[in-house]
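Structures for review follow.
FYI, it's all coordinate maths here, none of it is from the lab. All of these numbers come straight from a predicted model, not from anything done at the bench. Cβ atoms are built from the backbone, for glycine too; each structure is taken alone.
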Structure 1
Amino acid sequence: MPETPSTVDGLRAIELSFRPLRDIATGRSVCYLARTQLNTPGLGTLMPETFRPAADASGKSAELFGLEMMQLAESILALKESERNFRWASQELPLSLLRDRTTVEALEKICENYSVSPGSFCFTVPEKTLDEKDDNAAENIAYMRKLGFHVMLTGFGESGCPYIRLSEFLVDYVMLSPAITLYIGKSERSDQAVRSIITFINDLGCEPVADGVKSSTQAEKLYSFGCTYCAGPLSGEYLSLSQLTSF
């Protein structure tokens with residue numbers, strides 16, 4: 001993966017967009033989930049599912065993540081200045097960096113440099129984190145939370161998900177795979193299955209978050225099952241920082 005310039009054809013090389021996380025009970029947007037797009041000179045605009053594997057393969061993940069974090073810190077400050085009332089904004093943390101304690105040290109430095117509290121950040125980690133065989137990822141998650149950062153496991157409940165392994169990772173939030181949301185309302189058995197997954201997450205002391213929620217009916221059922229937060233079309237799609245701070 002080539003070195004990342006600061007701008008490409010007048011655009012920032014790293015651009016973040018944000019979608020809201022909704023409190024089902026109040027209908028308010030309480031957090032923001034960031035997504036990175038990478039603008040490159042030769043390949044155009046790349047989304048995370050394309051550029052992250054390439055960054056890992058070329059050893060550029062740490063450099064790229066550093067740029068993402070600086071922009072996220074700037075975005076958090078801009079959101080606060082625009083008087084947006086929110087708890088935190090998220091950023092995807094690649095699994096290769098989650099294993100490394102120096103990543104956490106770099107995060108502390110960014111908080112210090114930008115005067116942003118750790119509690120303003122949430123780091124999303126993929127469901128495949130549960131497949132980790134050593135304790136590095138789990139220990140670093142626990143350490144990050146001790147410092148005040150939030151951590152969310154995403155994609156929970158996808159095919160082959162090792163549910164029992166969640167007990168070993170002390171995350172704050174668990175975001176259900178959008179595939180789980182599709183089962184809501186199909187039958188009494190499917191509703192009970194979704195309810196059981198949410199109960200399992202709550203019983204481990206984590207906050208369940210539903211993704212892919214399209215209707216108020218789905219949201220109301222999720223709330224009755226014990227799920228407080230949702231994301232998806234009902235909550236709002238991705239917006240640029242300028243769009244988000246303009247209203």
Structure 2
Amino acid sequence: MKRSSISLKKLVSFLDSELSLSEFPKDDSANGLQVEGRERVGKVGLAVDACGYTFERAKERGVDFLLVHHGLIWGGLKSIRGVAGKRIKALLDSGISLYACHLPLDWHPRYGNNAELLRVLSLKKMGEFGEYHGKRIGYWGKTGTAMQMDVFVKFVDKTLKTRSSYVDFKKKVRNVGVVSGGGWSAIHDAEELGIDTFLTGEPSHSAYHLAKEMGVNLIFAGHYATETLGVKAVGEMLKKKLGLAVEFIDHPTGL
């Protein structure tokens with residue numbers, strides 16, 4: 001059976017609109033098409049990180065268009081040499097386009113990392129949470145019933161296939177704030193919203209004392225583990241709406 005395909009120009013325009021890139025004009029990431037490849041797209045690769053491993057696997061698996069959360073261009077390229085040069089050359093040589101979606105994919109209410117975290121953790125969405133660059137990019141939600149911290153952490157680990165580190169300040173888990181990746185600074189919203197438990201990706205020494213004085217439980221579930229959900233959700237959308245073949249390229253860092 002012949003698989004569906006779409007022009008690169010139409011796919012980029014569709015994604016720019018569907019992922020609401022214009023919502024984050026101050027993002028350090030150059031969101032959108034970063035490297036232009038072949039003119040038609042039949043297979044989309046999805047990954048968290050733009051790196052050599054991801055590019056190699058994408059080429060092996062016949063990917064035309066690679067959509068990532070962490071792209072190659074942050075605040076503009078100063079030179080194309082060393083690792084940066086090798087990465088861009090690998091893409092150009094293979095004809096694979098690279099498309100990045102950073103903060104818009106953390107925030108997005110349908111496909112975003114944080115909305116997806118609430119969904120897979122069975123948290124009822126109550127509102128936005130975690131201001132960054134003038135916009136709240138995370139969400140907070142309620143558990144079905146109050147839970148002991150160790151029970152909730154085990155559920156998080158099983159669901160995300162991760163091993164969380166956590167700090168338990170002896171509060172039961174009921175109102176959970178979620179910001180994926182390196183979102184520890186979102187804890188400043190916890191007092192205002194009555195959050196008892198804050199879940200993010202990377203551990204932060206700075207978060208500890210704030211959390212202790214606020215009485216907020218902390219869960220660090222891993223930067224990578226908390227940011228695979230968004231690209232996967234976009235992939236499912238592309239498969240349903242455009243009929244494109246999609247494949248997730250997994251490359252966990254354990255961090």
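Some observations on this one:
- Of the structures 1, 2, the one that 1.5 was derived from, the read-out being distance in nm of label points 7 Å out along Cα→Cβ at positions 78 and 102: 2
- With distance in nm of label points 7 Å out along Cα→Cβ at positions 166 and 182 derived as 1.9, matching label from 1, 2: 1
- Among 1, 2, structure where helix-only ellipticity at 222 nm (-39500 (n - 2.57) for each DSSP H run of 4 or more, over all residues; to 500) as derived comes to -11500: 1
- Here mean count of other Cβ atoms within 10 Å over residues 14-21 was derived from just one of the structures 1, 2, and that gives 21.8; the source is 1.
- Between structures 1, 2, the greatest calculated value of distance in nm of label points 7 Å out along Cα→Cβ at positions 174 and 214 is seen in 1.
- Calculating Rg/Rh (Cα atoms, Kirkwood Rh), for residues 46-133 alone for structures 1, 2 picks out 2 as the one with the greatest value.
- When Rg/Rh (Cα atoms, Kirkwood Rh) is calculated for each of 1, 2, the greatest value falls to 2.
- Entry that produces 0.75 once FRET efficiency 1/(1 + (r/R0)^6) of positions 38 and 198 (r between Cβ atoms, R0 = 41 Å, to 0.05) is calculated, selected from 1, 2: 1
- Looking at FRET efficiency 1/(1 + (r/R0)^6) of positions 22 and 158 (r between Cβ atoms, R0 = 41 Å, to 0.05) for structures 1, 2, the greatest value goes to 1.
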